[in-house]
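Only the coordinates and a few stated rules stand behind these numbers; no lab work does. Because the structure is predicted, anything quoted here is derived from the model rather than measured. Cβ atoms are built from the backbone, for glycine too; each structure is taken alone.
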Structure 1
Amino acid sequence: MNDKAWTRPKDLVAQLRRHWDSGRLLAERLAGREPLFPLQLRVKKATSRDLTERFDAVRDWVGELIEHSRDKHGHGYAIEWRTVNHRTRGRNELPKAIIVPSADDALRLIGKTGQARRFDRLVAELLAEFPTLDDWLARRPLEALKRAEEWPRLLAILRHFRDHPRPGVYLRQLDIPGVDTKFIHARRGLVGELLDAILPFEAVDPSATGVRGFNRRYGLASRPVLVRFRILDPELRLRGLSDLSVPAVEFARLNLPVETVFITENEINGLAFPDHRRAIVVFGLGYGLERLAGIDWLARADCWYWGDIDTHGFAILNRLRHHLPEARSFLMDRATLDAHREQWGKEPDDRRFLGQLSRLDQHEQALYQALRDDVLSPRLRLEQEHVRFAWLERFLARL
């Protein structure tokens, strides 16, 4: 082995730094955690052959390990020895193992004693008020230390939710002295982890996850989900209004006297959709089709869906039929595709839908599979805004 591969004091310190960076050195300071010390470090050692070929280098290596093993206060690592009887070099003591006896020794070697003491004070403060934070502290000790200056505000947030679980107000309405609600918004991931640790089961909605689910998970009010639609029959307009965006719950209560509902994704297509007797057009929902679920008056109408002729267009149609089983597609057929060959484009290769769709009819399924399997052209798509407007008018005239 090349003598440069032998473990040096700096390599031992690097091992200890990795234990710090993983959080283990701090986590083991919490009561009830599995002790890390005494800690045996990995050592790449000199061999009997090295004694023969590099005796002076081995001697220098051993001296370097001994020299750096203890500081002036007696802290550091201990060397366990093995005796090697060499036929030409005689009896020699070589390192067998390197042991760090205690956390204090490890912290001094990597210069983290002050930060560890700060962590201890922080733990004592947090657990005195919120004992159930102990598991979180064991998992995220470096995060706890990193947020040291923010803990007064974080604790104020935890107290507020402990005392007012599921408050039912908007985040902006929370009245927590010393805490700007933008502070919470910017740290929803962290605050969520802490709330999960301290709140009782009934105060958390486990079905809401991630940053986007923060409000629902902890009982805060959320911006209402809107449905945008245009009333295509001038006689049905609401006090002259034809283009409206309303909360989904209010849309469900409208009970408009319509016979036909068109659903399309493209905003301009929705805005330019021609007048049609006793009809509305709903647009811009994307995959948010659950907003249309359970609306009786909508289910009684003839529903038509117009999307892109690509894999996602058919995936959205399939999803719509989960909520509106009788919905039919229009301008998503082979004739429309062939008539607009000059407008064919390509789906991004990394954003195609390639799964199975169970709610398509025979013709839709055949076209979807041809698109998915690149039968007609690689990654083929026809975006709905490229369909000629005369093609739409011809379809409406046939209804």
Structure 2
Amino acid sequence: MRFGAFLAPFHDPRENPTLALERDLDLIVLMDRLGLHEVWVGEHHSTGWEYISSPEIFLAVAAERTRHIRLGTGAVSLTYHHPLMVADRIVLLDHLTRGRINFGVGPGGHLSDAAMLGVPSSEIRDRMEQSLEAILHLLTSTEPLTASGPGWELHDAVLQLRPYQQPYPPLAIPSLESPFGMALAGRLGAAPISLFFGASDLAAQWAITEDAAARAGRTANRDDWRVVVPVHLAPTREQAIEEVRTGGGEWMFEYVQALTGRPAPVPGPKNQTVDQMVEAGSWVIGTPDDLVEFVEQLQERTGGFGTFLLWGHEWAGPEATRRSYDLFARHVMPALNGSRAGLDASGDIARAKAAALHKERVMGVERARDRHARESGGS
């Protein structure tokens, strides 16, 4: 199993946005040092909580501060951009990072973005799909493309800089509610990213991807599937819950319900939101052992997936958030990816032989003493 994080990112609009962006970059540097495999950063233009408007620009800065972690757009809102411009930016970033880029695309995460830009909400998915088809042609072919869509035209278009990764940076499509993203991922052979938000039936979501892949003559690969879950870890479950009690409740009722219009899946009040979401099995707020058990059960319920992503948030504040990621890397990742297997096996062997080896050690010491006594004349 691989591990990473999915950052919208969310920030309390009452805080300094410049410092919040810097914390995001610092967090990605920490993920890189801790050995997380990938991080995804979103694109948003409204609500006041999510203000990275260009994940490509943000990830270019993150690339300069990191060494190993893969950097994903999660996602570029294709509805709002010219397809040639998107393809050109991603290919440039692909070269500048020597192939550390993942290319996540979507129709747009907020209908308030679409409304501000005059895009009918009923059209965002069709526009995104039409744009993506043009982008994939540009990424994979030097055959000149002439095409058009709402707000854009292409005339004998060719990308002069070809992708660094072949055939192009790994393509991913996030999905929260609609079957659209899971179906499109299956049809195109892209990696689906399922955002788990309580009532999500992940097994049913994967079935959509498998069915769409089969109809397109493909075989969907569970190793490509990512699942995103809200998590916060602390040494004890009680401490973890208390650390996110205020932030989690405010996020649910002040952001999710008040700004996006989605009804909260729990009744509240705000100071009981975290307890209710944990009880419902929607959020994992607890210890590393709690998360290991949750992921193992989730693997069993879904039939398996390849990458587990932490849903990025700052419900607990910077220090506690960094400690949560540290606990995740130190205890959860090795328990789930098998990296402790050799250590455990070696320890088991040594433990089983410990008594016998101790007897041999005592006998060896006695022999050494007897020899020393003989050679020194008993002195």
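Worth pointing out:
- When helix-only ellipticity at 222 nm (-39500 (n - 2.57) for each DSSP H run of 4 or more, over all residues; to 500) is computed across structures 1, 2, the figure -15000 traces back to 2.
- Comparison of 1, 2 by FRET efficiency 1/(1 + (r/R0)^6) of positions 56 and 272 (r between Cβ atoms, R0 = 35 Å, to 0.05) - largest value held by: 2
- Read-out distance in nm of label points 7 Å out along Cα→Cβ at positions 104 and 160, computed value 3.2, structure in 1, 2: 2
- Computed 1.3 for distance in nm of label points 7 Å out along Cα→Cβ at positions 72 and 328 - originating structure among 1, 2: 2
- Largest in relative contact order in percent (Cα under 8 Å, 6 or more apart) among the labelled structures 1, 2 is structure 2.
- Parent structure of the calculated result 5, 21, 30, 22, 9, 5, 4, 3, 2, 0, 0, given that P(r) over Cα pairs in 10 Å bins from 0, in percent is the read-out and 1, 2 the choices: 2
- Identity of the structure behind 16.7 (criterion: Kirkwood radius over Cα pairs in Å, for residues 16-191 alone, calculated), options 1, 2: 2
- Among 1, 2, structure where Cα extents along the principal axes in Å, for residues 96-255 alone as derived comes to 61, 37, 36: 2
- Read-out distance in nm of label points 7 Å out along Cα→Cβ at positions 40 and 344, computed value 2.9, structure in 1, 2: 2
- Structure (1, 2) behind the derived value 6.6 of distance in nm of label points 7 Å out along Cα→Cβ at positions 64 and 368: 1
- Structure responsible for 12.6, with mean count of other Cβ atoms within 10 Å over residues 176-183 calculated and labels 1, 2 on offer: 1
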